[in-house]
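Following this line, the structures themselves.
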Structure P
Amino acid sequence: MKSSRRKARPASRWMGLIGGLAGLAPGFAQAQPADLFYERAVMSAADQRCGLFAPDVAAALAASTAQARGAALRAGTSYDVLRQTERAAQAKAAVADCRSADIATAAARVKSAFSGYAKITRLTYAGDVAGWEADRGLGRAVRWRLSQDASFGADRMAFGLAGREGAAGLIAAASFADGAQPYAARLVLRDAARAAQPYLARYGAGSTAGLPLPQRLPPPLAQKAYAATARSAADPELLPKGATSGWAFRFPDAAAAELAALDPREAVAVEFLFPGDVVRRAYVEVGDFAAGRAFLQVAGR
């Protein structure tokens, strides 16, 4: 299959107006990002209730819904508004007649919008500071499926989901300029049980564009950490660009699920541990990790 890298564009109204089914609830019409999220959430809920789409279209719609949610948060839409938006979308879908003309028209437009989506193998999800590169192409060799690059001091890291033939584990592959060898690594992120919302210096004040990643982590008392479950010499295909050697650490699948559930404006940290209580820390922007992860689940045609 011919690869095609495209930039994901959450602001485009790929669905257009879909009649009475997705008529905007009061208060949402003026908020474009929330409007987009509402439209996609309505159709996702309608699909769950009515079985409208084949698995590839449903997965594509889920990826697009996650991306729209992230765009709304980055634009300054509050959690309360998004929760209200999602509830309104679910309520709208709950009373829709699965056999109605509105449903049929809306479903046809979604299918048309995603007619070529399953053929796309690569997407770029831009972020405030750093973005994600998604690749769901076929091949037996290990590769990055969803990755973000980071530099920390003179050292470099590639982080994300990697594997063969669609399988993907959460991995950090790092190269150290001085040849140092870490004996362990851990992934540090917000503990949702201790802090329901992110700690952001500009939280509630609009866009966080340009806010340094270290300022997007919560204080230590609101953090949790996942220890890497495996360590090995990094596969050459996973090393940061230009690196000739390095170390790879694999984190539990539960860590990937928690990462996907975080606010896209947040950051997480990967800490590499060295003898003598030395810690080197790299930062990763959460961004559209959830949307990219959903994109990987879209079956190719």
Structure Q
Amino acid sequence: MFDTVIIGAGPAGMSAAVYAKRAGLNALLLDESPVYGGQVLSTYEVDNYLGIPGVSGMELSEMFTKHVNSTEIEKKSGFVSEIKKEKDFFKLVLKDQEIETKTVILATGAVHAHLGAKGEDELGGMGVSYCATCDGAFFKKQDVCVIGGSDVAVEDAIYLARTSAHVYLIHRRDTLRAAHSLVEDLKKCENVTFVWNSEVVSFNGDGELENVTIKNKVTGEESVLNVAGAFVAVGIKPGTDLVKNLVELDEGGYVVAGEDGRTSLKGLYVAGDIRKKPMRQIITAVADGANAASSVAADIR
């Protein structure tokens, strides 16, 4: 019987592991992959993590993993198919066993929806991005595009318009789904061009993004936009399937929990991108992990 099992070894889970061990908890860090880091592993460069500017995602993950290993926390690779709530503990169902624990810290993160366009995966982190606040600074005074029509897409375009030379907002319809007030703010940006009724056919470049091919859905005409950066903002899916019937979720599927990580179900805590919050960054995930582990330590003693 563990004091806590941390599911997910991204920044939030690894932070929770360090703080759990420092608190003297009998803890297990559990992830599907033997290589820790989550989304950070596919991030080409991280330039806004305090004290370590310009580090690659792989390097940062290696630093985090080294710190986790120094705690000598018990680790296991495996896929959790179900979380069962018993009277005063949990059972985690894996392919080869069931693990019992007093508490669970869920840190399974979220994934950005992809377009599925040609070249998207190959140029991910090399000009194709899913986070304007993370990567926008790399494209100062350069032309970029944003793909999407939601609040997030419009917010990204406004954010990028402050530092980029020009921003193209590409949307598959002729109206945006974003809030009216946001759209009005975007219209005030003189360096933004709306590209209506269009979809991205391919992301093009040799080693880094050079341009995108777009197709007008009305005329069928294809054209090329020369941009150094392309920001895909077509949705995010939180990894909350394991707990969708156990805890309160918001309309987007994120777990409702405060800064302390406590959810509507006693003994189950969340950390990182699956938590309902205004900003999802590596640094906020690390903070979430620390808070969740501290809450566990306080609650089981």
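Computed from the coordinates by the stated procedures, all read-outs in this text should not be read as laboratory data. These numbers were taken from a predicted model, which means no experiment stands behind them. Cβ atoms are built from the backbone, for glycine too; each structure is taken alone.
What to note about this one:
- Here helix-only ellipticity at 222 nm (-39500 (n - 2.57) for each DSSP H run of 4 or more, over all residues; to 500) was derived from just one of the structures P, Q, and that gives -7000; the source is Q.
- Among P, Q, structure where P(r) over Cα pairs in 5 Å bins from 0, in percent, for residues 38-93 alone as derived comes to 4, 15, 16, 15, 13, 15, 10, 8, 3, 0: Q
- Origin of the derived value 67, 44, 27 (Cα extents along the principal axes in Å; candidates P, Q): P
- Which of P, Q yields 1.2 [distance in nm of label points 7 Å out along Cα→Cβ at positions 86 and 286, calculated]: P
- Test item: Kirkwood radius over Cα pairs in Å, for residues 150-261 alone calculated as 15.6, pick one of P, Q: P
- With mean count of other Cβ atoms within 10 Å over residues 102-109 derived as 27.4, matching label from P, Q: Q
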